[in-house]
Structure I
Amino acid sequence: MTKKENWGKEKYIGILTSLFCLAVFSLNAQTGEIHGVITDDQSSVAYANVYLDGTSLGASSDENGKYSLNNIPTGKYKLKVTVLGYRGFSKNISIHANEKLDIPIQLTASSEQLDEMVVSGTLKAVSRSDSPVPVEVYSPTFLKKNPTASIFEALQNVNGVRPQINCNVCNTGDIHINGLEGPYTLVLIDGMPIVSGLGTVYGLSGIPNSLIKQIEIVKGPASSLYGSEAVGGLINIITKNTLEAPEFAADAFLTGWGEYNLDVGAKIDVGKKTDLLLGVNYFNYDELIDNNGDNFTDLTLQDRISVFQKWNFQRKDNRIFSVAGRIFYEDRWGGELQWTPEFRGGDEIYGESIYTRRWEILGNYQLPVKEKMLLSFSCNDHAQNSVYGNVPYIADQRIGFTQLTWDKKVGSHDLLVGSAARYNFYDDNTPATQTADEVIIPSLFVQDEIRLAKKHSLLLGMRYDYDNRHGNIFTPRTAYRWKMTDNDILRLNAGTGFRVVNLFTEEHAALTGARDVIVAETLEPEQSFNVNLNYLKKIYGDNGTFANIDASVFYTNFSNAILPDYDTNPNQIIYDNLNGKSVSQGISANIDVVFPSGLRFLLGATFQDVRQTENGISSRQILTESYTGTWNFGYNFKSLDLNVDYTGNLYGPMRLPTLGENDPRSDFSPVWSIQNIQFTYKGLDNFEFYGGIKNLLDWTPNRGNPFIIARANDPFDKNVTFDNNGDAVATTNNPNGLTFDPSYVYGPNQGIRGFFGLRYRLD
């Protein structure tokens, strides 16, 4: 190539470069930016969501309340700010070329749970105060007040919700709502029924807290929208989108018992129209602790990892398209302190060992049509390899779910029409499962919220399911909402529910210990009828004080109830349909108060009566408390950048599963309480240091009892003498005629312990 040709080429490249720079300059000249500081009456507001409505432009405020939106095309926008604990902010703005707007924003304190957008009550996004169905909302801020390694433990401070440990050895558990057993509670992730059946006792573990936007709780049946398992209520864990998630977040803590938990989340730009949220949770506990001296582990040893991904795809007209997935693995064991894996499945040293592997996929796709139609789908696979002493339990479950909804407003009618199909496969090695259970359940549902007047609305709903094992199932519901004033709302809800039972997927207690499991008959679906009256009151004080009162009266009647019978025979757990009725009734109330001084508290109390009546005899349900109380006191020392949180719960007496009249253990639990205190320092950019004490009172369930686990010295009943009827006989070395039984459990065995943690967030 000649010099002239080279010069010509360089000149050509120079011209292109100049044109490119000019284009970039021109492009930048057509954009502007917005920045400012978000405050309340007293201080800056961190981690508020700031965005331009109808666009993908958004950010979060930092620890000092500062926010910035850059490269905003010229035009008119609506600037919006949302954050838990404050009323929403909205402002119309105009952006001109090269303009830099300084917009300070002052928020008004509100309730922790008041005006958040909720979807669980009606499958529609509405503010909590506008929902005809009462929905409670809990934010990551609430979860941080008592940091835990799982959502299961975190719910211990939610009024009317109790994590119940079902086994003293393996420490698996489930969630009770208003006194109803765990299988009556449906757990969803982003509205999809991910956690059910075999995964019920594990599904609330391993969800990365860094990706949680909020937790919604509906108390009362929701079968007309969600199907079989939503009889007692539902818990919907809603994950963040890319506008709400930080660039990177990490949270690690350890306790004096040797528990280690690590939670990491990150936002990754995969392309111009694709974002990825990645979350990892790891938990480890491997200490042999036996403070109650029964030669059994007080807490199950665990090694758990969970990886969560959520892909968000930008589409035309802001249509929704997201796909999420989670991989979960856990190895846990509990038992005699001498146990090692080589004794797994044998009868020399007792241990309960559970290997759990599961994966989940879920997604939402809004159809490219003018009508608002959303296709949702999920599938999961759960494999469990476990032994309870020398009893193996090998089980596999696969669940697939798809749902299409059509959201349409016609005059005063707000319609939701949907169709769903659920595929369920289950197989295990128990005698109750001769062949694999495989079923497809198609469903249709319709819901109509009618605006009767400015202050009155009526919701009518109906769901139809077809189960080839049980035929046609109809579940109607209705709800009435009366907005008496802007600050007074009355709701009346009534509905029915149904539940198809797969016994061993839900009742792991049936496999532990020496009791024989008896299934007395073919189990028919449970049916329920529920009525709930809810009153919501908002109070705004002249000095900036805000209070929110939320009270409910509830009544649920069950027919064909399936409950474990521990009383008829101390050597058996008998399952059959109740020949009578089961009733759960009570009253519940929360009060949330925010003071301008930085003090806030949340108090809750529930009084309930849960009992079953059969053959004219009424008895209280096993492991169901008569009343509960929860509290959360927080104070912000602004000058010290220090938050103090005091949390706790109180449980009234509950009936316990003893082994008959000769069992020296108490038939009822005492009144007991778990209380915690935490200090959080926020004086460094991007960092939070926190620490405190859990179980301040050092309460454990062995207080007042000679032992917790019956015959812990003879877990295989090798030295128990039985009569011709199979009943244990009192002998010199067994004076009470007991058998090995670890089902006597109503609270955690962990005593007082310190904890320390560190959080890092990069926006």
Structure II
Amino acid sequence: MKKKQLKSIPIAKANMEVMHDIAVSGKGKRGVITVQNVKNGAEEVLVLNVYQTSGRNKRDISLLFRVFCQKEDYITLEVECNKWRTAALLNLVCRDAGWAAYWWNYEQLKFLTAADARKAENVYRKWLEDKENHTNQTAFELLHRYQENIKAIRLAKKHKKETDIIDLEMEKFGNLPDDYQIFVEEIVFKDENYIFYNTKKKSAFCTSCKKNFILENKHLRHKTIAVWNNRDEVKHNRIVRCPYCNKYLQAKSTGMGRSSLKSVAWSVLIQSKGEDVLTRYFCHIKDFRADFNNPKITSYEGYRTVHKKEGSTDYMWGRYKNTEMRWCYYKDRSYGWYPPSETVYPRNVVMYNKNLSDVLTGTCMQYSALDIFINNVANDPRYFNTPWLIDNYFRSYRKYPFIEQLLKVGFYRMTREFLEDNRVNAIEFNASQRTVLGTLGIGKIQYNMLRKLEDPAIRDLEILRYKPDLKWEEFNDLRYIRDNGHIDMYKKYIDLMAYTTLHKIIRYISEQKLTTRDNDYFDYTGWLEEMGYDMRNEFNLFPKDFQKTHDSMSKLYMKFKDEQSREEAKKFNLLLKKLRKDTVDVEAMNLNIEGLFIRLPNRLEELKVEGETLHHCVGTYMEKVRRGETMIFFIRKKEEPDKPYYTLEWRGKVIQCRGSHNCDMTSEVRAFVQIFQEKMMEYESKPKRPKKGGMIMAKQSIRSIRKGSVQWNEEDRLQMVSMLAKAGYAVQIVRKEVPGGENRKSAQYEYVIEYGEKVE
């Protein structure tokens, strides 16, 4: 419809007095319609002029809409704003003096004259080609039917543009292999078989080998020889062995109901068309309910994916936009481990692999090494229990083509770990490199060391990248330490190798019985290095009595730190005060449990006293607490509240809890700590309530994003707090997890300033 020509159609004069009378006399009438029947070239045009009556006496009459109708289309001009609308009349919005409403029903409208109504009826009846069934319909009912028909035609045209593209892609999918049905029966349902028996007829039938045999004295017989197995007596649902195919199958009595006896399985077929790779997912149902001798297998194709060089598109067989059943786009594919229904999503998938040798030749996935992946990585049953395994692999290969290199050199475990969590591990590989060495970021010597391992993991690569000049024996020792210690403990061993050998470090830790407390040893060597001791002197590095030397060095280190940072103590005490306020609820919750309670230190000096009394190194943790890396709690007996008993380190969870001379927890303390951990985790996960006196609106956060040697410290934070408080803001310092923690093995914490306008 040409809008310019429609606009030029003059508006027929209307009797305003009659319109006023209709508005006044007709209760609930919002608008009045006049009708024009004109010619626009060769086309007949029916024009509906919709007026609104308003004001105290319904004297204010304004033209709202002009609805231009032709046989195969309609369009509406909103007069006031001079805009074109495609909505039906019932859905048009009426605007007047700041209010808006819809013509919710045609009872609120009226034709100006009976002649206008008849004129509209005749035209719509002609266009609709009405028969006797609709002779009683009013002009408004005919108008509604006419516009609904046009809307359906418009929608069909819109859908066709999309479905034509889909159909063009679906033409790429060819016929199934000739043996696909045999593949479904023999491979897909290989384990979905039973032995049906009838005790009255003394007969049995195996659905796997399709053989009938004798049931005698509740035993299966092959010819005249009884088949003895670990459960020789045949019973309903018992596992027995078929005398012909020797498979162990579940026995089913023919006298029992089989209303739910059916099996569901999925298969996936890979095809190709030019450079495109096509994956097809079929659902198969094997039904034993009607005739167990000839179970019926029904199949339907539920999903398809077209993999191109530039990307992939998923399709499903379903109802297209609430219209017909057909192939349509599938944009909300679920990638979870446990789909809702085995008949809806492919859960246990069997792959048709007879064409793997040549199906990818000449395609965008020619070098994806899919066959190696299937045979060596995805042979674990948990992988084919994962929906869309093949599609996910193709997508990963397109994004990370170095997967081919890893598979072809036999690094299957490394590939599996990467595919399981490539968001974390993608940084471990250089995708821009063309060689395996370049991709792994190591040299030939390190590569050969990886090849010596049976199936290297990403953690093995991490060790070699951290220290490339390792010897084979050192590499194996560090792998053991890595697998049996803290997640990054091997790095501390490597760092200390700058002053001695790994063999000496391991031997010393073993001789001093520090295997489970090697962190204490590295704390000690860290003090030595910070205080400037000669790290190559084995007298310093490997003291004869470690515990005695450790305790004395702990005191020296604390003195060193005291002399180095006396002013820091004041700031630290302010920090402790803030931490106590933050955790007051937790301390209260854990008071008087099993005669124990827990609290934070009040002053820096308490940390020193705690360490000296219990003969451990908690006094050296001041810097870690100040940086927000950890928190220290004191566990006390109710009857001896001021006497050090146990010391607990918290870092998102309980890291350690030590008593006198680093002794382990008693059963009572262990139970108490477990309760404390649960309460603390619950407390940290809950949103904090606003302080008394009001709440903070539009809360903003300030954190340090600068890393390295120059960072803001506690003094900087306090200055910032002071400035914001002077400006009238409500301010608080809170301890939060550092953003990006999803890529770290353990959480890290920092202190953040939160401020906002305080509203009473």
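Here are a few things to note about the model shown:
- Identity of the structure behind -1500 (criterion: helix-only ellipticity at 222 nm (-39500 (n - 2.57) for each DSSP H run of 4 or more, over all residues; to 500), calculated), options I, II: I
- Structure with the greatest value (metric Cα Rg over 2.2 N^0.38 Å, for residues 138-409 alone, set I, II): II
- Mean count of other Cβ atoms within 10 Å over residues 186-193 derived as 16.6 - corresponding label from I, II: II
- Which of I, II yields 4 [relative contact order in percent (Cα under 8 Å, 6 or more apart), calculated]: II
- Mean count of other Cβ atoms within 10 Å over residues 266-273 derived as 20.8 - corresponding label from I, II: II
- Test item: semi-axes √(5λ) of the Cα gyration tensor in Å calculated as 48, 30, 28, pick one of I, II: I
Here, each number is a calculation from the coordinates, and none is a lab measurement. For clarity, every value in this text was computed on a predicted model and none was experimentally measured. Cβ atoms are built from the backbone, for glycine too; each structure is taken alone.
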